[in-house]
1. When mean count of other Cβ atoms within 10 Å over residues 258-265 is compared over structures 1, 2, which one is greatest?
2. Distance in nm of label points 7 Å out along Cα→Cβ at positions 34 and 346 was computed and gave 6.4; which structure, 1, 2, did it come from?
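Derivation of every value follows stated rules applied to the coordinates shown; laboratory data play no part. Because the structure is a prediction, the values reported are computed rather than measured. Cβ atoms are built from the backbone, for glycine too; each structure is taken alone.
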Structure 1
Amino acid sequence: MPENLNRLSAAQIAKAVIERKTTALAATEAALARIKQHDPILNSFTDVTAERALERARAVDAAILSGEKIGPLAGVPFAVKNLFDVKGLPTRAGSKINRDRPPAPRDATLIERMEAAGAVLVGALNMGEYAYDFTGENVHDGPSRNPHDVTRMSGGSSGGSGSAVGGALVPIALGSDTNGSIRVPSSFCGIFGLKPTYGRLSRARSFPFVASLDHLGPLARSVTDLALAYDAMQGPDPDDAACVARGIDEVAPLLSQDIGDLRIALAGGYFQKNLFAEAEEAVARVAKALGVTRTVELPEAARARAAAYVISTVEGASLHLDRLRKRPDDFDSAVRDRLIAGAMVPGSLVERAQKFRRWYRAQVAELFKTVDVIIAPATPCIAPKLGQATFVLDGVELPVRANIGIHTQPISFIGLPVVAAPIPLEPMPVGVQIIAPPWREDIALRVAFALETSGVALAPQPTGF
């Protein structure tokens, strides 16, 4: 039996469970013990579903003993951002207001699919209020903390997901990404994260932020684990209108395919500005490892970011108007004020943003006729200190909260698939984005796997707690 199950990857845990070298119960108990020991420091969990997890683990073990076929995530503990419906829990979405909601009657589709593959849900994770956040600092539940330095941000809004995986409390977590909320925590916490193509993974029974921009996806400490979780969750879902057209394209078996024939380029122009030295170094290491010398420019990326802001704040405000009217004092004031501002944006500006979005999508589609992969920074910096309000970029003092996603927003704006890959620098890791054309998650994951295999992209062991 493996001595320290918390040090194993999801793939290793599942293999050991299937081969009966350990049990799902042992893996689950190990995860629950590590959560109990370390989460008081990291503050990544808001709910630990211990009783449910132990019952589920016993069921997995019983199925194995009876000779049933078990999925590729057999006995793997995982957790989800608390905007996923978890049966029996109110879906918080990081808010105070949502705690008054009745318990969810059914799990989110992606939880059901993870458990159908043998995984074991151990809890729900801290997040920025209503997913409108890049810092991981929740005013109601406290900040989730960075596992490499607990005085620093975990990133948001999937901050608890990044903290829990980066801190090796669980090997896999699920998060959401509207403007960068998987990629930012992945970058800050030194882990891999996948924002799939818009519409690839079901969002059914999760609390929305911006319906036309919301994505759900996995975070993990290895590319193999990321791919296994992604494969388990694929497939159309009539309960999500955006997720009905695609079948299942398994990626895990393809990870080791040669990437030598791929046309890879660096994102230039906008993506080479507003960077601290660590982010520049991360991109440079990836470029050197992949032998990339070509640079391409995404047209009007700055305008894409501005249009993403307009659409986000307007759609978000429309979702929360009733709450804003009835319970304004129960919001995080920073979230409330941005939503109120969104409610006052004139319709003509929204129309312009949507028109530009269609043009931008077409331009980027043309660009992908000449390249297969684009490399860009994930964040402009390593994780800032908790409570840090501003940083200086290119000589200009800017608000941290609004500008952490400066390089992620122009990508999710048109729903492209992206893998965030961690580059283990000192004193803190920082991530790069591996961007692929729509529906080609396989390409982004293959490049990430090549970088991981070469030792350039790695999830460092947590050292901050």
Structure 2
Amino acid sequence: MTDQSLSAADIAQAVAARKLSALEATEAALARIAKYDSVLNAFTDVTADRARAKAKALDAAIAAGQDAGPLAGVPFAVKNLFDVQGLSTRAGSKINRDLPPAARDATLIERMEAAGAVLVGALNMGEYAYDFTGENVHDGPSRNPHDPTRMTGGSSGGSGSAVGGALVPIALGSDTNGSIRVPSSFCGIFGLKPTYGRLSRARSFPFVASFDHLGPLARSAGDLALSYDAMQGLDPDDAACSPRPVEPVVPQLARGIRDLRIAIAGGYFQQNVFPEAVEAVGRIAKALNATRTVEIPEAARARSAAYVITTTEGASLHLDRLRTRPNDFDPAVRDRLIAGAMIPAPYVDKAQKFRRWYREKVLELFKTVDVILAPATPCVAPKLGQVNFTLDGVELPVRANIGIHTQPISFIGLPVVAVPVPLLPMPIGVQIIAAPWREDIALRVAYALEQMGAAAAPSPRGI
């Protein structure tokens, strides 16, 4: 087997069976990071000593006959907005580097490690998560594992690069307006944005509290489900975390999808897309025998309202930093936050009222469908530094339009799995959108597509 061929499930089974030690799995990941991260720039911190200590403890527990957990020995990494004990929580910024080291890990790190996973580091990201490109002005851009001259997407760009480049089988990221789904699409991997409130955000640096989600990125749908199951559960440290019972998904993956009603998002979601996005949705629809089209009402207005709420909530969070250290921001981030601080309150009120109306209208669709398919991004990964792209003869800014199809969905907190379609020369993703709390359905569809060969994470072509 090559050093990139083992899935998280493979590693955990081999470690539990003592065919592979947790330390060997950890050293393989650390070696791959050392070999390839100089190209990808996915990591900002490598926690090698911590990882080795954890792996040795796991091996000792297994030797003593203890159950090491469903993720035994699986290396993983996290976007650097997660608190990692002993590290300052950068959130992609220069300013946060002055913070004292975190005293405790984020809840999701604790849960992954309780399931046997081994944290190997923290990952590059767009400043304060206000980014769709993966280009960080302080740490340099994370680079696409299929073509290092291209973007990873953001803001979980390092997460996409690390998993797409097979440095780790699983990474954690955040998604406010598309920041898991966009890197998943550009880097050719699977990503889950869960229902708002499903996974704890405790001890992670916020961006827009009413939109923020945390979730996993992985090279297979099974690994995505495995990590999701490990992280589920109420957390009193996050007021938004739902008390709904834990509902394991892994046992449901093999149920198949014959009972599911699957539709394609029409109208807005078939506009402003490049041919590769059209082809990707078409391939997924064909594999699922999906022919019905549904209209998500007022999606364009939903995107506009999402922008209003994003910029105003984000600006409110950062007002003190904007006043005292404006020159230490990425200028593009700073200027958007300043603009958000100047949006009149009646506009925000109108956006919130529309949000409630829009949620009710979209939920009505799920009375007659179980899954809706939509592009994850309008295009494959643009070149690093690319400012505009031309679509249907119109020049559009890249940064502002990468999330055109993700924002109307996270705006109301629906669960989504982004699945990779391995087009050449670059992959692209499709969103599998389900009703609230039905991650199981979205993951079942993703798993079925993977079994059919319609969705797959390609081997990294650029490293």
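1. 2
2. Going label by label, the one that fits is 2.
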